[in-house]
Structure I
Amino acid sequence: MIYELRTYVLHSAHFAEYLAAFEQRPAVVEVLRPHLRGFWAAESGILNRVMHLWEYRDRAERVAVRAARAQVPAMERFYADVLPMLREQRSVIYEGRVAPPFAATGGVYDRLAITLAPGVDGEALTHTVGERLSEGFQVVASLRSRLLEQPAAPVREIVFLLRSPSLEERQRAAVDLSAALRDSGVATAETDLWTPLGLSPLQ
């Protein structure tokens, strides 16, 4: 499986309108649902952002699915309406693992993105950091991107999606990452907070 993390920055005047477009168009939701694993809105960092997580067997399926969507009349109208609302788009393809949907609602998510320095063993670091994170969070996704998306190429970025049942539980999560990241060759590490939207299978 591959996972695509798509992040959109919207014009602030259109943020609520963009979210409402999904609620008002059930036909669009039905087209998107089979490959959608998560859908969140940013609570920190760059605001007026949404993040989608998509799952495909491989690049070929991704291309075929996106081409088929574009031919659906409801999707054509949807794209025509929402694309002008977007100010910025970013897409990254990852390999890795994503947990099944959660039945419970009310969760909040942290996205921890780690960029690796050249020569760092990304597989080992993913395991070490993931083990430490699991002491305080539900590690919902552990994703890795490689140079040129080649299976044998070095890991260049690791992304963890971390779920807490509530903001209160998140504040109580005592996870010391300093030992896991110290002298590990991490170039940068950043986090931001996200809340799941109603369409998201991961709540």
Structure II
Amino acid sequence: MILIFDLDNTLIDRNKAYWLWLQNNVLYKCKTVDKSLILYYDNWGYTSRHHFYNWLIQKYELSISSDELIEKCANELHQYISKNQETLIILKRLKEQCKIVIGTNGGIQNQTNKLKATGILPYVDHVYISEHIGCKKPNPNFYKHIQNDLNCLSSEIMMIGDHYNQDFLVPKKLGWKSIWLSHNSTLIHDNKICALKDLIPYLRENKLLFSS
């Protein structure tokens, strides 16, 4: 089986790292900042970066452009991402029976820097980044590009990610298996895990992974 993982807020705690970067590298001169409001507008990184940064610049009267903030983030965010030993152990165990693939939206530089910081690359067979592909999730061409490049059947692929639409619904419509990493959402769903540590038990329970 081929397991395709989203990156941000699936294999790494992007929200935690992003807030630390904003706090220490962007908003450090501000006397007071509203963390909950900022993260609300950021929306787990799904708000357009230009839209979000223009709002942030106006809100806190920052002397920097949205383009400069985008570049600054790409160069610096990885400094706030650390290795997660639990994630590394999970990927190592999965690697014994599955191919591990990353399928992520974002810029090549930013996502590559994050991947290097996590220490997960030794367990990954392929990395697909939207900027390189030329389209991003949930565009069906993103998933089709990956499947064609891997030269496999849709039934051989499983997508795991935190975004309900682009990591679960769209792949499922294309014939992939998919699991929604819900981060403890109260929404009831059969193909849902609450945290990454639940993935191996889920796969074993559904006879998609042999006990080792």
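Starting from the value 30: which structure in I, II was relative contact order in percent (Cα under 8 Å, 6 or more apart) calculated from? Computing relative contact order in percent (Cα under 8 Å, 6 or more apart) on every structure in I, II gives 30 only for I. Each of I, II could give helix-only ellipticity at 222 nm (-39500 (n - 2.57) for each DSSP H run of 4 or more, over all residues; to 500), but the derived value -8000 comes from I. When FRET efficiency 1/(1 + (r/R0)^6) of positions 50 and 130 (r between Cβ atoms, R0 = 30 Å, to 0.05) is computed for each of I, II, the one that comes out at 0.75 is I.
Every number here is computed from the coordinates shown, using simple stated rules; none is lab data. Worth saying up front: this structure is predicted, and the values here are computed from it rather than measured. Cβ atoms are built from the backbone, for glycine too; each structure is taken alone.
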